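In structure tokens below, several structures.
Nothing in this text is a laboratory measurement; each read-out follows from the coordinates by a stated rule. Since this is a predicted model, take the numbers as computed values, not measurements. Cβ atoms are built from the backbone, for glycine too; each structure is taken alone.
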Structure I
Amino acid sequence: MEKALVKGLQLMECLAASPNPRGITDLAAETQLTRSNVHRIVTTLRALGYVRQVPETSAYELTTRVWELGSQVIRRLDLIKVARPAMQALAEATRETIHLSVLDGLDVVYVDKIEGSQHIRAHTSVGGRAPAYTVATGKAMLAQRPDSYMLQFGPTLRRYTPATRTRIEDLQRDIEEVRRCGYAVVPHGEWREGIAACAAAILGGTGELVGAIGMSGPDTRLGRSQIQAVSADVVGAARRVSAALGYLPAA
């Protein structure tokens, strides 16, 4: 194991368990590390925003950064639980693979999945990632972000299939279309060839972006007309999950 990482986590656990701020000497005694070692690690944690020094003292305590990380994990677990019934209903209605995704920087992360009942289906894995600009759930979520967010893709746009968007202007047009119609469509695979998909964003109680629910399958089976036919089911599933999370659309 990486010793520095183990020591850093040990110190964070020590601070988390303490009801009061702790000094370097105190921390060294409890963790059985040298004072210089504790000071170096605490300095690093402080620079990263996980630890702060209490004003006018030499004691340290954890910041809310740890809570923020934990709350993101809990939010994802809550999202999976809440979204499952809508995903199941969508899977039964379409017989295609259903994904639940969240936006992580410039990628989507697949946090849940229901396999399609068709013999030939889209293959992805829970925990897997894809560039957000190449997949339907990613485009659905990007449409909830300001235009400036997409500019981050400028230096990273690369071609994965003949259909991949490699110009920011083309991606922006796709996002504008998502905003216009309320759902994202990728008729021909931009991340993996031969995959068509449709997705809609999931919003939380204050209107914040939480994730996206999407349907995908072979583009030989899912043409534009077939996707158009099921788009209302996809949007309806996303709206049901959003409502369950407390979202109330503006009147």
Structure II
Amino acid sequence: MIEAILFDFGQTLVDSSDGFRTAERDAQRKILAELDGCAWDEFIDRYRRTRKALQDQSCFSRVQIWRTVYGDFGEEPDMGRLVTWECEYWQTVNRLTTPFPETIRVLEELQHDYRLALVSNTQGEVESEGHRLREFPGLAQFFEVIIVSGENGIEPKPASQPFRLCLERLGIVPRAAIYVGDDYRIDVSGARGVGIQPVWLKHRAVARNWPQIDTTVPVITSLDALLSLSTVLPPDGPMSESSEKRA
């Protein structure tokens, strides 16, 4: 029996796609302007490969990503300037972030039947400023437990620690929870690794190249689907032995 629904934050409860695109474009232009004679095609190829390599290691610090990009071109950046750019980056992301249209309504309905919690990686936000959830007090109020992984000694998802810590604070076992997130490696694989039934949200409002993965993990395109869990979860129950073998 499901007692709790755990959520990711970015691209799960809120749409930050325009914010990240704009912030990334601004940062890329600033860096390229300091790399004399570097062609755009060469720069953007290296930038994207470096960013992916670090994020695949759950390193989301923009300062670290940018410093590594500079190093790729044999340059040493002004670290104070990178810190300033990072602050500007998150200001842009937050300014252009909005909850999905159904988010508040769905959370309001779910809280009557389930305990709600949040397990979200820091995305490299300036730690002194805290997680971006602070910008959305209307969302934070719904969650009994909030775990920001990647800060304060908590390993980032997909490590098991943040998921287990959330379950511990709720006082429930993995089979009593589901986890809803948009990232297959970080959210789906991370939750499944500790025995929590994952639900993969590929929100229809997000223009994105979703990874093509053959999986039996339930997929939804709107948070509204969570209002009828029986139509979302596997017919033989969450994380059953048979469904795990099929996955």
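Work out which structure the value -14500 belongs to, where helix-only ellipticity at 222 nm (-39500 (n - 2.57) for each DSSP H run of 4 or more, over all residues; to 500) was derived from one of I, II.
On the way: I: -14500; II: -11500.
Corresponding structure: I.
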Please compute FRET efficiency 1/(1 + (r/R0)^6) of positions 51 and 211 (r between Cβ atoms, R0 = 30 Å, to 0.05) for structures I, II and give me the label with the greatest value.
II
Work out which structure the value 60, 37, 34 belongs to, where Cα extents along the principal axes in Å was derived from one of I, II.
II
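Say we calculate relative contact order in percent (Cα under 8 Å, 6 or more apart) for every structure; which of I, II gives the highest result?
Numbers: I: 15; II: 23.
Checked I, II; max of relative contact order in percent (Cα under 8 Å, 6 or more apart) sits with II.
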Taking FRET efficiency 1/(1 + (r/R0)^6) of positions 147 and 219 (r between Cβ atoms, R0 = 30 Å, to 0.05) for each of I, II, the highest value is that of structure II
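Once mean count of other Cβ atoms within 10 Å over residues 91-98 is calculated for every structure in I, II, which label goes with the largest value?
Numbers: I: 19.8; II: 17.0.
Between I, II, the highest calculated value is found for I.
When distance in nm of label points 7 Å out along Cα→Cβ at positions 115 and 139 is calculated, the result is 2.2; to which of the structures I, II does this value belong?
II
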Winner on FRET efficiency 1/(1 + (r/R0)^6) of positions 11 and 35 (r between Cβ atoms, R0 = 35 Å, to 0.05) once structures I, II are ranked, highest first:
I
Which of I, II yields 4.8 [distance in nm of label points 7 Å out along Cα→Cβ at positions 43 and 203, calculated]:
I
